[in-house]
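Pasting the structures here.
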Structure 1
Amino acid sequence: MKIAVMAAGGVGGYYGALLARDGHDVTFLARGAHLQALRADGLVITSPHGDFAIRPAKATDNPAEVGEVDWVIFAVKTYDTDTAARAIRPLVGARTTIVTFQNGVDAPEQIGAIVGRDHVLAAPTQIVSNIAAPGVIAQKSAFRISIVGEVFGQGVTPRVEQFVAALAHTGVDATAVPDARKPLWHKLVLMASVGGLSALARTEPYALLQLPAARATLRAAMEEVYAVGIANGVPMDADIAVRQYEFALKFQAGQKPSLLLDLEQGKRLEIEALSGAVVRLGAAKGVATPVHQTIYVALQMDDERAKRRV
């Protein structure tokens with residue numbers, strides 16, 4: 001398969017590297033020092049599943065140089081979704097499928113509005129992976145779970161099965177589903193709540209969740225997301241808040257959600273797509289979200305400060 005990775009960050013770079021190692025034709029879209037390192041030294045992966053490197057790594061900052069591809073791994077930060085979706089137009093032909101690995105629940109609609117809904121799949125993913133240095137991605141979690149599906153009601157299609165098979169062949173825990181909205185919201189239960197609270201507390205989940213009050217607040221935050229999803233017609237599992245809470249308690253020392261990592265590094269935050277979406281979609285349905293309202297207001301100010309530094 002011919003694949004373009006937009007862009008080669010912690011998630012996109014890692015999955016692209018796995019697929020490149022498996023023999024697929026992968027081009028990484030990157031910029032700055034990361035792009036220079038990819039061109040000069042390839043892409044280096046460190047992981048509990050095994051270290052490896054892609055050398056040489058095909059890399060560029062110009063999608064027009066790549067041309068039409070079979071698949072686009074779309075893994076930019078949510079606040080860059082519109083800009084990146086416009087930038088990938090040269091990659092998109094009649095048979096191109098764009099798979100969004102992004103956080104939040106809004107990205108498929110945003111991407112689809114620009115390149116066409118029929119090109120978009122969603123792959124909500126649970127993984128701890130980030131750029132450790134230019135050209136180096138540190139994948140830190142034992143888990144690397146992706147659930148792939150159509151977003152606009154077509155069931156388990158052949159392209160979903162094909163992409164899941166390609167991921168599974170690399171060793172990723174990949175599953176096909178008929179409706180990706182459900183796992184997107186299931187992931188939001190975890191990411192908005194764990195990421196938001198740990199960023200608000202400036203503390204990694206393992207340490208934060210030693211506190212009984214923090215655990216109680218996490219449960220409340222997760223129940224808020226569940227209530228908002230149900231109010232918006234998403235067929236969520238009745239026990240998802242409990243399951244995600246138990247999953248959160250298994251975070252190990254040193255494992256940090258992307259929201260906390262971005263805050264520590266002075267980067268912009270995906271707060272609009274996480275707690276911001278919970279607050280916005282809850283308000284539209286009359287569902288109170290006091291925990292996420294607090295997270296959103298506080299971290300929105302950090303995001304504003306980061307914007308001014310860009």
Structure 2
Amino acid sequence: MQIDESFKTSVNDRLDKVLQNRFGKPRNQIQHWIKNGWVLVAGKKPAKSYIPSPDELIKVQVPDRSPDLAPSPKEVKILYEDRDLVVIDKPAGVTVHPGAGDSSDTIVGRLIWMGIPLAPIGLPVRPGVVQRLDKETSGVMMLAKTEESYEKLRYMISRHLFERIYLGITDGVPNTRSGTITGYIIRDPANRIRFKLAKEQTSTGKFSVTHYKMIESLKGCGIIKYSLETGRTHQIRVVSRALGFPILSDKLYGKPNRLIERQALHSVSLKFTHPLTGKTLKICSNLPKDILSALSSLRRKGK
């Protein structure tokens with residue numbers, strides 16, 4: 001156990017504030033403890049806003065959050081690293097962290113194998129993970145190395161303080177060369193592993209904003225630049241499908257294509273202000289070989 005402590009409090013305040021003052025941890029981390037059931041009041045799991053009485057025993061048992069994950073004996077390309085964070089060039093076909101039965105090779109496991117420390121938040125399987133890319137999406141992705149940077153980066157993400165640019169090849173060409181799509185990302189009732197775009201807000205829908213601009217049209221396919229204000233699960237893939245031009249070879253939202261084995265989507269750049277140094281960083285990733293090959297084939301066909 002990292003923390004195994006029982007106590008009573010005479011402070012008449014919300015539980016999360018009581019714990020924050022006692023342990024000196026950020027509020028959202030304390031709330032994470034409560035949500036995970038690591039905090040009990042009088043033997044019961046409380047709400048974060050619960051106000052314990054002086055006679056109630058508060059028991060805190062936070063497990064050891066040092067990464068206990070299987071290292072993946074492979075390297076991942078580092079685009080930028082300092083004492084607070086690391087930015088990688090994620091290859092397609094590798095999941096970010098273990099889950100859904102897929103834990104043999106992960107980005108987290110590779111970084112552990114390379115000896116790169118990750119913030120001990122998000123365990124047992126997601127240390128340092130502040131943003132994710134889908135397994136078959138490649139490109140720029142950031143992880144936190146310290147608790148302080150994790151908390152600040154998560155705050156920045158929640159306030160949309162990152163400039164995120166993606167490039168995708170689409171199966172079909174947009175009717176308009178550019179636009180902004182807003183809507184709510186919700187589960188698709190016809191397929192629970194898929195999402196869809198809804199115009200009306202629902203209890204579970206997450207608001208999304210996606211800007212797109214067509215760079216080139218090639219033989220029934222478009223080369224599209226996407227700029228995200230929000231970072232929802234499958235956001236670009238969902239929006240593209242809703243507009244009638246799914247990402248090329250996206251097997252969940254479109255159909256396979258012999259030009260490329262996986263969805264033709266790449267995270268090109270990430271621009272942000274460093275949460276601790278205040279320095280503006282823009283980190284870029286070159287297009288990988290499979291996307292370049294697909295583009296080359298399309299351009300040859302267009303001649």
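Every number in this text was worked out from the coordinates using simple rules, so none of it is lab data. Computed from a prediction, not measured in an experiment: that's the story for all the values here. Cβ atoms are built from the backbone, for glycine too; each structure is taken alone.
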One of 1, 2 was used to calculate helix-only ellipticity at 222 nm (-39500 (n - 2.57) for each DSSP H run of 4 or more, over all residues; to 500), yielding -5500; that structure is 2
Value 2.9 of distance in nm of label points 7 Å out along Cα→Cβ at positions 2 and 50 was derived from the coordinates of, among 1, 2, structure 1
Kirkwood radius over Cα pairs in Å, calculated, reads 21.3; among 1, 2 the input was structure 2
Working back from 2.3 (distance in nm of label points 7 Å out along Cα→Cβ at positions 106 and 138, computed), options 1, 2, answer is structure 2
Working back from 0.65 (FRET efficiency 1/(1 + (r/R0)^6) of positions 114 and 266 (r between Cβ atoms, R0 = 25 Å, to 0.05), computed), options 1, 2, answer is structure 2
